[in-house]
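Participant: So, here's a batch of structures to check.
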Structure P
Amino acid sequence: MRIVIIGCGKVGTSIARELNAEDHYITVVDNNRKAVARLSESLDVMGVEGNGATYEVLAEAGAEDADLVIAATARDEVNLYACLMARAAGVPHTIARVRSPEYTDDLYRVKDQLRLSMSINPELTEAIEISRLLRFSGALEIDSFAKGAVELIKVLVPENSPVCGKRISQIDTVKGRVRICTVERGSEVYIANGDTVIQAGDKVTVVAKPEIAARFFKKSNINIGRSRDVILLGGGKVSFYLAQRLLKAGVNVKIIERNVQRCEELAEALHSAMIIHGDCMDQDLLLSEGIDSADGVAALMDYDEENILISLYIKSVSKAKIITKINNESFDNIIGNLGLECVINPKTLTGEYIARYIRAMQNSLGSNVETLYRLHEDRVEALEFRVKNNSKATNIPLAELNLRSDLQVICISRKGRIILPSGNDTIEPGDSVVVITKHKGLKDLDDIVKR
């Protein structure tokens, strides 16, 4: 697809990187010459300097022939206007980054008039992701397929788990209802099979219906309980959106924020939350507010360094689920060595969400990848395919398909029914099929079969 991205900041860069990896033809636009040069050189994309909300610059960027324009500048109004101008240039699809809670709440009223294909709020997206992780407080990651009917959950296997030392085929609670997909052990990642032996300290991904997954974790002594008392450090937009969702779910929420005016705004908007004025880096304050007994803590302050340091401190005094917001991708190389449990990057999440939407667009244009998640630091991909009538993988028992190595068919969704397939099951036209693999770049269900 031909895609124009307006804005070369952190969000625009993340989107460009995500889409460039999937072989789209990308042009980036920004007023900042250095930002355009940096991004166009690092990703080998075309760069245009100028105001992307003007017809002239959009035309120079090739918008008249583009399939999609994504407006991701720092200003909501500019993004919305740029999308309007892109439509005037004949672009069939537009996506706007909209951060303001007021605009986000009202956008549905004018979405048709603006002819927006999609709007995305990075902070709201992050809040949704964090709320999912707090729902299963013992989960390291949660990804959903088949419109939420199936979840892929990554957990740590403790030493006292009855599954330790057993081959997957020997675990009674797994058969036909739960599938263990990957095993991360130290620096290695394995696509699991029936002979894979689970060891204490492994990080495994499990696929199952949500209610069945909960029972499996309980029998396996894997703590996956729901957070009931959550403390949010920092009172920014992410905390606001997250508190809204948690309060609706019946969670007790406490927000600590150092800015008095922001505390007053939060207290007025979130009547059921407890708002504390204070320094989130004050260890005595955190202890007095119950940080050591909380079920979940999210470090959501403006500075990555503060979020990292306070997360490490909380880890030393609390057994809470700790979620750390990191904006700077340059920290990625060292984060893995710090032992932080869950790290969230809102800019990266935005790129991933937009990429998923574009895959759905492509599905109607010939591709059949509906959902894609990158797991285990991008070493594994989980893909959801929509099965076409002419697929070579249909109507043949899986045991007889010559499947690639390091690949597993983990789930089939058929007319609302979820199947965790055995060797006797077949893939049929119209199914949604979820595959997990170490092979990159699969674009069609037929790619799962050896050539």
Structure Q
Amino acid sequence: MREMKDSEIEWIKEMPTNWNLKKLKYLTTKCERGTSPDYVDDNITAVVNQATFSKGYFDTSNIRFSSKPAETSRGLLKKQDILLASTGGGVLGKTFYFNEDETYVADGHVTIIRTNSALISKFLYYYFYINFETFNSQMAEGSTNQTELQRDLLCEMPVPLPPLPEQRIIASFLDAKCAKIDVLTADIQEQIDTLEQYKHSVITEAVTKGLNPDAEMKDSGEEWVGTIPASWEMKKGKYLFEQRNLRGNLIELQLLSPTQKYGVIPQSHYEELSGMNTVKLNEKADLMLLKTIHRGDYCISLRSFQGGFEYSEYEGVVSPAYQVFYPTVEIADGYYKYLFKESGFIEKMNSYTMTLRDGKNIAFADFGNTYIPYPPIPEQQAIADYLNAKCAEIDEIISQKREQINTIEEYKKALIFEYVTGKKEVPVG
């Protein structure tokens, strides 16, 4: 049993007697935010943002580009840099060990930590990996709209430091252990991705082909739809829906947030479900001046159209930045909730945003002139009922697998904690 002493850090408690406490500022040559890039569409300098690594892996699909040369940027990254997500309640404190061969810079929402020769950066990375709660509770300041990691407090943070040879041993041991854990996590995540793809295919098949595999089919006239049952019609959106441009809501005056995952819901409800903060209106703002949305209405986001149209099950108002529309003929709400989330429909709507280099607002007129399926009402309802049951079944399996990932992640953090705080020694041999 190794001798222990008080670490003077509440969440660590005891550490080995031959370990020392050193403030982070004495262990790093860089502890600063990235650059503020001038984003452009051209592939000039690749810029890393929080979304690039907050999921635990390097996601190149979230890379953006800047016109500023990488070599002149203070955010220029080097191998073995530690990256910390530094803003926002949902990802604040997420940690990534940068070891990419290509040239990247980090944006201003990322804190770059670069160690000096006296410290193995991987050991420090593992220390940060388990210290997520500290970033949120002790080192984040800001309004309810935006919290930010305070780098001056971060630099003063004490780090329990073993002798250099032991740092290497601990880092190597955790590399091997965590690699095995990460393989297991990646396998479960791949299963989740496959289930998500399956769910999308089930939705596509049902909303464009119906539920009867023996139905006579005909050409829809729309490439994204393909063939449809002969009993179905194709109608322009404007003959099924109409735009709503009223202000205020006398039924219930509450501000709603259109979200891709949850539909149009109250802001407070979204914050509870997602753990993310939303942009708040000024307390003096008059909600009667905002755009009316009724239960059963749909909402179009003007930009960043990626997730389809959102359905509202609430009465309230939304920002004027959204376009609201409602059915003018008999429909089964559930059928169109699924149709407006179907990948082919989303791609069709996205095609309207490619007109301008910087993107184009999605207007109701674009949707209104698009032909969409209009099955007989009983079939609409049958499809909605089928998809409600089928998607709930798939979502339950996905939820169970995400719980498995959460359990594995908790085990990983517990394992790392034991060794970077000296509670356990790396086995010899």
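Read-outs throughout are calculated quantities, based only on the coordinates presented, and are distinct from any laboratory measurement. Just so it is clear, the model here is predicted, and its values are computed rather than measured. Cβ atoms are built from the backbone, for glycine too; each structure is taken alone.
Participant: When mean count of other Cβ atoms within 10 Å over residues 5-12 is computed for each of P, Q, which one produces 12.9?
Facilitator: Structure Q accounts for this read-out.
Participant: Okay, next question. Out of P, Q, which has the highest value for relative contact order in percent (Cα under 8 Å, 6 or more apart)? Intermediate values should be presented prior to the final figure.
Facilitator: Numbers: P: 11; Q: 16.
Structure Q gives the largest value of relative contact order in percent (Cα under 8 Å, 6 or more apart) among P, Q.
Participant: Let me ask you something else. Identify the structure, out of P, Q, from whose coordinates mean projected area of the Cα convex hull in nm², for residues 69-324 alone was calculated to give 20.9. Mind showing how you got there, number by number?
Facilitator: Numbers: P: 16.5; Q: 20.9.
Here the read-out was taken from Q.
Participant: Here mean count of other Cβ atoms within 10 Å over residues 13-20 has been calculated and equals 15.1, so which of P, Q was it run on? Write out the running numbers ahead of the final one.
Facilitator: Details: P: 22.6; Q: 15.1.
It was calculated from structure Q.
Participant: Of the structures labelled P, Q, one was used to calculate mean count of other Cβ atoms within 10 Å over residues 61-68, giving 15.1. Name it.
Facilitator: Working: P: 19.9; Q: 15.1.
Structure of origin is Q.
Participant: Rank structures P, Q by percent of Cα pairs over 37 Å apart and report only the one at the top, that is, the highest. Write out the running numbers ahead of the final one.
Facilitator: Values: P: 31; Q: 39.
When percent of Cα pairs over 37 Å apart is computed for each of P, Q, structure Q gives the biggest number.
Participant: For structures P, Q, calculate distance in nm of label points 7 Å out along Cα→Cβ at positions 101 and 397 and state which one comes out highest. Write out the running numbers ahead of the final one.
Facilitator: Numbers: P: 5.8; Q: 3.8.
Greatest value across P, Q: structure P.
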